[in-house]
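Multiple structures are listed underneath, in structure tokens.
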Structure P
Amino acid sequence: MTDHAQNGPSTKSLVALATLLERYATGSGRITPRPRGSRLSPDVRATLEDAVAAAEGTFKDGEGAVLPKDLLVFANGCYAVGRHAEASDVYLSILADEPFNADARFNLGLTYLRLKIPEEAVREFTDLLVQHPMLAEAFYQRGNGNDDLGQTERALADYGRAIELDPKYVHAMYNRGILLAQAGRHQEAVDQFDRVNDISPNISNTYLNRGASLDELGLHAEAIDAYTKAAEINPENSLALFNRARTNYYLGNLHEALVDYSEVIQLTPDDAEAFNNRGLTYDALGDYENAIEDFDAALELRPSFAEASSNRGAVLEVMGDLEGALEEYKCSLEVNPGLASAHYNAARLYSRTGDVAACLTHLDRVLEIAPQWADDAAKDDHLSWALEMRSLRLGNNGTEIDGQAD
């Protein structure tokens with residue numbers, strides 16, 4: 001790398017790159033990260049790539065010493081076009097001469113996050129916070145690094161501190177809400193998403209995630225309202241429509257669920273889960289032909305979709321095709337030997353055909369995998385007797401009686 005200088009003019013190519021970064025990308029000083037999932041347009045990306053190449057040519061020409069601020073612009077350009085390894089090298093070269101260059105250290109931490117080296121990112125943001133303990137952005141980004149490392153409590157603390165320093169830090173609030181939900185702290189998650197909505201009421205995914213936590217709390221009507229709001233803000237939010245359909249199905253609102261699943265399929269025609277769930281809805285409505293069509297579509301999209309095979313088998317059984325149903329259950333269990341629903345369905349079918357041994361074998365697996373299903377089996381005409389037989393076969397301590405008593 002060319003020697004650094006403290007003063008001197010920037011070349012035209014670096015000035016042009018800095019202008020482009022400020023206008024279209026992440027900035028020429030301390031990086032302002034683009035929202036996750038956002039992308040530069042192809043035209044802007046091509047323009048930036050050309051500008052980075054031109055700036056790089058200036059360095060290779062060896063036109064005297066290079067200003068640290070020019071190196072920062074070049075590194076930011078590399079970062080903007082995805083040349084993260086090169087960007088990190090340039091930031092490190094700046095910090096070797098200027099260890100207290102806060103912008104270079106912050107940007108290096110961000111680059112390590114993009115390179116999926118979160119432990120290095122956490123280290124850089126920690127060093128930066130020693131120098132600048134009131135920098136909310138550094139706490140936020142360190143929280144992202146701790147999240148990537150699976151350090152949930154540390155990430156929550158970092159997001160919390162970022163919010164304390166900047167009470168309107170929406171990104172920190174949103175990420176904190178996501179982590180609280182993942183940790184099963186759903187009421188706290190709802191409260192956090194409410195704070196986001198108070199500040200920025202037009203973020204569709206905030207309502208989506210708020211609805212998911214409300215569902216977990218058993219507040220299904222409120223969850224549906226949240227999903228509806230998410231879909232109103234962004235009519236193409238297929239996850240909001242999917243979740244609303246799933247909750248309506250759970251509540252028995254089958255026609256509403258059918259409408260939403262159909263909309264999801266229009267938006268995301270490669271969504272095997274949506275076809276499977278719409279098939280379940282058709283099944284519940286007694287429309288078996290359409291149910292079969294949807295399970296077929298799900299399996300075409302995902303041939304190893306064990307649940308769809310099991311569900312298809314259940315519909316075939318209702319339609320009287322016991323042989324076809326059994327084949328579907330077998331296919332399902334070949335893919336996923338631990339699928340309790342397929343074992344349950346197979347146990348019922350073997351009970352109907354009089355194969356007691358096979359029935360008990362699958363019932364054993366059901367109760368091993370999902371012991372809570374014993375209540376369902378006890379109420380099932382085809383399995384209640386098998387459950388009683390199984391109980392007789394077992395001793396009082398739950399172990400099988402072996403041989404005759406002495």
Structure Q
Amino acid sequence: MKGEILFLAHRIPFPPDRGDKIRSHHILKRLAQMAPVHVACFADNTSDLASEGELATVTSTHRLVDRKKSLMLAGIEALLHGEPISLPAFRSLALQDYITRLLAEKRIDVIYVFSGQMGQYVPADFTGQVIVDLVDVDSAKFDAYAEDSSWPMSWVNRREGKLLKLEEQRLVERADDVLLVSEAEVNLLRERLPGDLAGSTKIRALGNGTNSNFFNPSLVPPEPAMARKRGPHYVFTGQMDYPPNVAAALRGIERLLPAIQAVHPEAEFHVVGRNPTTELRTHDGKNGCRVWGEVADVRPFLVSADCVLVPLEIARGVQNKVLEAMAMACPVVMTPQAATGIGGKDGEHYWVADSDAGFVNAALKAVKPDNRLAIGDAARRFVVENLSWMAMLAPLNAMVKTGPRQRSQSEEA
């Protein structure tokens with residue numbers, strides 16, 4: 001490839017320890033095999049800042065900005081300018097200066113925008129290829145938040161959803177290629193676009209994979225504290241200050257676990273993931289619930305699990321937590337929302353349930369020894385054969401183009 005790539009990300013793609021960073025990490029590494037890559041991104045915390053050295057190993061140049069702007073300040077700016085909070089929250093003069101200088105000094109043929117918040121950095125006069133990876137439809141997520149929240153947050157979320165929808169439309173108009181994590185998200189975006197854009201062939205799915213060599217149950221021992229207890233052990237993983245994960249964890253603690261314990265009195269529910277909210281922490285050590293917080297390695301918890309529960313009621317895109325559990329040969333019980341984009345078959349590679357009663361019934365079925373082994377083995381085999389990152393990202397090879405070019409009217413449709 002003659003030219004170079006600018007990769008814009010709302011979070012540094014290292015370490016790959018949460019859903020969006022896992023995807024951006026693997027995409028960045030694939031792009032770096034194709035051409036020199038320059039990265040402009042943000043850090044959210046000290047762990048992100050400490051990973052700058054890893055970022056440098058795969059980039060020609062980079063600019064990492066410590067994102068310190070408060071949500072309140074971003075909200076004030078958004079109100080003043082009539083824009084979604086997500087844009088000023090990720091707006092930085094330092095990052096803009098780096099991008100402007102880079103585009104002036106280097107031959108950048110492709111700008112890869114990872115997450116819609118970063119589309120604001122693409123210059124209007126850039127004539128190369130613009131790939132916008134929305135991952136999922138953020139505006140729909142905020143619409144769902146609005147339905148589940150009370151005033152004033154219902155107003156805030158409804159406003160954010162409305163304005164993000166307009167920004168998503170603008171990005172589809174601007175981009176040469178628009179990517180989402182599943183066909184379900186592609187269809188959802190099309191439904192929310194005006195007719196002249198909804199049928200555009202530029203919108204397509206680029207799925208998530210998983211590293212089944214790393215997520216391999218034969219490589220790690222069980223978590224000792226879980227191994228010492230009879231169980232059965234149910235596990236839920238994720239970022240535990242993310243509202244949909246918090247709601248799912250509370251559903252598991254308050255509504256699912258008591259019904260499971262009516263059959264298995266020693267059953268335990270383990271919530272594993274960084275930054276658990278105060279509400280979640282109050283349940284730790286009570287009534288068979290453990291809230292572990294951040295752990296060095298999630299795999300011992302998965303290898304110790306008799307079943308992974310994913311009772312998400314709001315879910316966008318493909319859930320990495322599901323792919324990782326399946327790769328670890330764990331039986332998974334999940335909602336239809338969490339099953340989106342996974343592939344496989346209900347009852348063969350996992351169980352899908354919606355109501356609490358259906359969830360409990362599947363959770364009890366999953367821990368029967370024969371079922372656990374059969375479903376777990378089938379789940380891992382499905383992931384290994386169908387969902388590697390190499391296979392999922394193969395379309396990038398043909399998609400990423402060389403050479404600066406003028407945009408035609410047909411590309412705008």
Structure R
Amino acid sequence: MRLMPYAGGEPQASVYKITDSFTPLLSVENSCRPVVSSDGTLAAFFSGSTVYVYNVSTWKRVGQLSGENMISAVWGGNTVLYVGGDRSVRRWDVAADKSTVLFLSSASAGMWDKKSGQVTVTSGDGRTFMLDKSMKLWTEMPSAPEQKASNQNGRYRVFNGTTQNALYENALYVRTLAGKAVTNAVYPDSVAKTPERRRVSLVFDAYDNPDGLPCILSTLSKYNITGTFFLNGEFIRRYPSETKQIAATRNGCASLFFSPVDLTGNAFVADENFIRRGLARNEDEFYQCTGRELSLLWHAPYYRATDAVRGWGKKAGYTYVDVPDGGINEMTFEDAVNKNGAYLSSAQIIKKILTSLKKNGGGIVPVTVGFAYGMRADYVYQNLDLLISAILDEGFDIVNVGGPSD
């Protein structure tokens with residue numbers, strides 16, 4: 001299982017033996033979930049710049065491979081592991097403890113070796129590789145070839161320049177030095193202007209129940225994305241450990257007022273003083289709990305606010321985050337009956353969200369962290385990975401609506 005520490009820090013992949021109790025067998029900090037071999041005898045964990053392989057029957061380490069920041073790993077049988085890093089993809093024969101470089105993920109320089117005529121490349125960590133065409137493998141060289149790099153000859157000069165294509169940091173150009181002067185991109189697609197990327201922000205509303213928090217934090221970590229948690233005072237007071245856990249992550253923390261009240265109802269006199277004091281109280285309680293400040297973003301509980309309420313929040317220094325149909329995922333069976341509302345399953349909610357995002361070219365997606373009252377057949381947070389995958393598949397970038405709190 002993958003554990004998210006309450007006190008913050010990196011998640012841990014842990015293995016337990018389950019009998020009448022949980023007995024810890026193994027823990028690897030900042031690791032992926034275990035990748036198990038085809039026959040189920042070996043399990044690989046990658047953490048930072050190292051991949052560890054363990055025998056599943058004894059949970060003894062049988063091998064490790066280091067060298068670069070690890071991104072992914074997949075078994076190609078019972079003893080061969082393909083490891084993807086930020087600089088290369090390697091084939092690792094665990095039994096023989098031998099690895100070979102199949103592909104290079106990045107390179108800082110490249111040239112043709114004068115003696116052999118082969119392509120040589122310097123990787124990001126300073127190592128030099130030569131392409132063995134016969135074996136179709138990159139072979140590491142003991143030292144870099146000594147030759148002076150040149151970006152021009154008598155007719156052409158090659159250089160890096162800017163591009164309007166948001167998919168590239170720069171573009172490669174060639175300029176003629178003789179005859180008719182002209183400059184062209186070596187790869188025309190790299191300079192084709194692309195439309196601005198469509199953006200989606202995820203917001204997580206924490207009222208007075210933390211049931212979905214472990215699933216949410218784990219999924220965000222899995223996809224390496226962040227969202228903004230809107231914290232109600234009731235949540236902060238009841239669940240200080242969970243509040244600290246949220247604050248210790250890279251996610252943003254914003255205000256959901258000091259109590260889960262309907263600011264458009266008649267239970268309270270929601271005047272300017274009430275709004276100011278409610279926001280200030282939530283700030284203070286969050287600070288006392290975490291030692292950090294909330295960002296100056298807020299929205300009313302259940303997304304119910306009048307123009308006057310929004311205006312009073314603005315006078316207090318806050319920016320209101322409004323979400324049309326913000327309470328769509330909060331509808332319980334009881335609400336559907338008592339309020340004559342339309343109950344939607346999580347699949348129906350996700351479908352409706354995607355329809356709205358495509359229509360509007362982006363937007364803000366709310367997800368409720370947990371429910372203190374009422375029941376649902378399923379919850380959106382249980383299918384957060386499906387929601388995120390669907391958003392990414394539609395070509396949206398997922399960005400933080402406000403940024404992490406300081």
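Derivation of every value follows stated rules applied to the coordinates shown; laboratory data play no part. Bear in mind the structure is a predicted one, so any value in this text is a computation, not a measurement.
With Rg/Rh (Cα atoms, Kirkwood Rh) derived from the coordinates and found to be 0.97, which of P, Q, R does the value describe?
Q
Suppose helix-only ellipticity at 222 nm (-39500 (n - 2.57) for each DSSP H run of 4 or more, over all residues; to 500) works out to -12000; of P, Q, R, which structure was it derived from?
Matching structure: Q.
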